[in-house]
Structure 1
Amino acid sequence: MLKVAVATRALPPISEMLRTVKLATLTLLKNLGISKLVADSSWRRKRLLILCYHGISLEDEHLWRPALYMETGKLQEHLELLREYECSVLPLAEALERLRARTLPPRSVAITFDDGMYDFYQQAFPLLKRHSYPATVYLSTYYMSRELPVFNLICSYMLWKRRGDVIPSGAEIGVHGKLDLRTEIARHSVVTSLMERADREQMSGPKKNDLAAQLAHLLNLDFAAIKSRRILQLMNAREVQEIAQGGADIQLHTHRHRTPDEEDLFLREIRDNRKCIQEIICKNALHFCYPSGVYRPKFLSWLRQEGIVSATTCDAGLATPQSNWLLLPRFIDNQRRARIDFESWLTGVGHLLAIRRAATQRYVPEDDS
């Protein structure tokens, strides 16, 4: 029998196929002039786009976490698109007041940054000032006075630096067995083990930093050099004061970047966070952002109890006068966003075509093997 060899090629994942179709559709709508019609419509004028950013890379963080970080050049490009599309970039508080009063200017946008990392001070803030764009920084304050890298993030980043390797033993850092760093799921498992050890031993911030240094030694990385570059560190008090004086709006993001399910612990996070901000910039912060976009229905009454005026999520969408002020949607911009995707949200077409709006309410690592 004659055997015929047939060449086969693996099909791209369904998600990639859908993304390709989506981008092609957005391009077609733009070329047909439909995107401009939506951008200039009264429908878009009644809606506010709240942009969400997390980090702007100091080095290669956008390769480590492209869903959170982006290159400086890409941020610059997107800020220029705001001007190209004649967007009205407003301070968050003013934008929300005008949204409620239905007096928004055309193509209204508010810019927000989560966490208050040093890279905002070093990379993003100079670009925002150059464009004269106001921005809100939701500041998490626990690590601010310590000037140490955030423990779980720096551990994840360093393990990523050695992606593809298998470390024979994790005994040096208190992890049983070998460290298989070849997939994101495996690396996340190591981070989880380190966090569990830190909780079990009730480690302080400096003790966690010592453990991170031990991990760096095991991975043959220069921890002192990483720290000196301020990678995955928060701004310090002086830097927060400087950006506040330069026009940045500093608001609440919890003290320890977490939202406990217990009311007393949740309220403590808000109060500790507010107290730190008030001590630095003499301002009573009234706007809030849920860390990691995680929220529960019971949080809303607790926030009202603390006098919170607004709270933003990581759910995708444009805010309307009918939006729940404590569950405001945003558009998360990051390294993965194609230019046409970003443009579509400026016009409003992205909102109309969005399929998945609700953000995942827990962290699920992706297998990148």
Structure 2
Amino acid sequence: MRDVASLIIGWFLKNKRSLPWRKEKNAYHILLSEIIMQQTRIEQGIPYFFKIIEAFPTIETLAAADEELLLRYWQGLGYYSRAKNLHVAAKNIVENYNGLIPNSFSELKKMKGIGAYTAAAIASIAFDEPVPVIDGNVMRVVARLFAIEDPVNETIGKNKIQTCLNTIFDTEQPGIFNEAIMEFGALQCVPSNPDCEKCPLTKHCAAHKMSKVNFLPLKRPLKKVKIRYLNYLFLLIEEHSTLMKQRRTNDIWKNLYEFPLIETEQFLPETILRSFDFWKSFSFLRSEKDITFQQIIHYQHKLTHRLLKITFTLASMTSFCEQLPTDDFVIMTLSEAENKPKPILLAKFLDKVTNDKNL
């Protein structure tokens, strides 16, 4: 199976995509690309890569940046903990490594938010350390190549993937091999109906010989998706301001800005959402005279293990006291709210509100 590596690398040199971080071995660019592309499609991530590199061209500028500004540039990518961990790692690199990204797998794993896969990718691609990477694409290629029928998201399956991968890993060209096998899984050995007739590994592939290509890899079903009901109150104050605050709880969207929120166990009818009794727990609402309900907009958003059913109740106030009683909310203009880092659904909603004259 040793010639498998040369076949994969040969395929890669002919078919690889032209990606911005492949043009030179810039460790900062490689680190940033690996963090961005975690749980993100290449096509979606590339514009963010360019945008963040332009704003923070070096690890030093990233470390010195305000986290809120980084979150604003990250807005729309989701999994915001990646951005916060990246910021912590950048500060660590500047403070403890003289601004030089660690060149070993073991040191990289010490960085906040950098796990085994990301550390292996950076160490091998940027510094040629002979350590194999294992992501979803690699798992699929190896599981088919060796006809591994144990679930790849369980320990026994993961161990078999690692053992088999080691038998084909090119220790002399670790960086290019890792890039090649990941690209091979992304473009050639795709999840459904791969074109095996054009595959250079067909004669080596046990799954192909056993007619099991479309059955592998196997995965144990993930846990059931939880539905969460988030009810936001968008309060338009004197036609140009609103209320927002940063989410501080250790939950989704931590440190991002959001409108007044009440989470419920079930979907609520509009009669309740238009009721003062539902919202009166917020201290800035003293009586029904304070608020005029106007419109309700529904959104739905899928996360890895959660389905968010979101409602925005639009309401207005003709006047508002400058001193907020409690609740940690801040009065800000709509333009200020647009510039705060927030979940992409809230950003889309706010854009709709500020640009749709019918609302």
Structure 3
Amino acid sequence: MIGYDTTETLEFQRPVLRVRVTKYAKYVYCRQVLLAGGMLGTDDTPVTLLLPQDVPPPGEDAKSQRIHEVLSRAKEKGDTSVAARMWAYRGMTVPLNVFDFTVSRHRDGPADFLQDFSGKLMADCYSGYAAIELRSWGRIERGACAAHARRKVFEVRESHPLESSFVLAKFQQLYDVEERAKTMSDDERLKLREAEARPIWASLGKWLAGDAAAKVLPKCRFGQALNYIRRHWQPLQLYLSDARMPIDNNDVEQLMKQVAIGRKNWLFIGSVAAGERAADFLTLVSSAVRNDLDVWAYVKDVLDRLLSGSSDYESLRPDIWKQSHPEAVRTYRVQERRDHADRKHNSRACRCGH
């Protein structure tokens, strides 16, 4: 449609363009609110991006230059697609999930997104995050995911069953502490972590520096799992200093399932612009789900109000919008979460003999 200059086409495109511009402004607002929260988690997953017929020329900004570089290189190799990335950023102090699309997993993607961020960042141990933290000059503190560290030990437990049992038991103790801390206030949670979780970490650290761990060959798979814990020792314990921060990045990793469901339906992304639009809509839909909203009712109302010219983006935040639209809140989701938490708590209590 864009190639034709007719009255019908222009009249058809005008509202579509307005939705795109206003929806993008809403996205920018959500991103600003998320970054201002001072604490977030992030993860990413691959999505297939089809190569365009003509590679767009590089602009002055780093993002357009990266797009030109990646697509040009793929074109020269004769590829028909590239492995692009969809990034999720989950607020820990504000109930928003914001997605971002890049053509590669290079660190300049999250570096650009986080350029105005100051606070704590929970992520996996991808080296790009370490570089971002280093270049922030103390503006960003990186936390590491305990679930990743535990998983690496669990996957190779059969090669060193005795040693791995000790390490896994320590992680289990740490998660038992977190389970009890869930219903506590921030002050109570911080005191509990200081009194019980920190000594567990100290015990694990003493074991890692002892004779039993020293006998493990560093290049074997179990040795690599232990070295992973050693390399990220301080980031793994960052959560001990802030009651609002979780022990792991599991909540953010769950967001990757939302992208995976979409990926099974649309299979690929047809252009860079389409990838950015997908990130916009994922931000709206995922944030609505997080706030237990009727997704259709929320997204329709947001787009209708943006199309009518509204710029009151604060009232369109899902956590604020739900206050004036109680009929759109899916209360059964809240109950389902409580039931799941109760089952998990009871199971853990039975195992611990409480």
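Assuming 34, 30, 19 is semi-axes √(5λ) of the Cα gyration tensor in Å as calculated from a single structure, say which of 1, 2, 3 it is. The value was obtained from structure 1.
Each of structures 1, 2, 3 was scored by mean count of other Cβ atoms within 10 Å over residues 27-34; the highest score is held by 2. Of the structures labelled 1, 2, 3, one was used to calculate Cα extents along the principal axes in Å, for residues 75-274 alone, giving 53, 42, 36. Name it. Label of the source structure: 3.
None of the figures in this text is laboratory data; all of them are computed from the coordinates on show. Treat the numbers as computed from the prediction; the structure is a model and nothing was measured. Cβ atoms are built from the backbone, for glycine too; each structure is taken alone.
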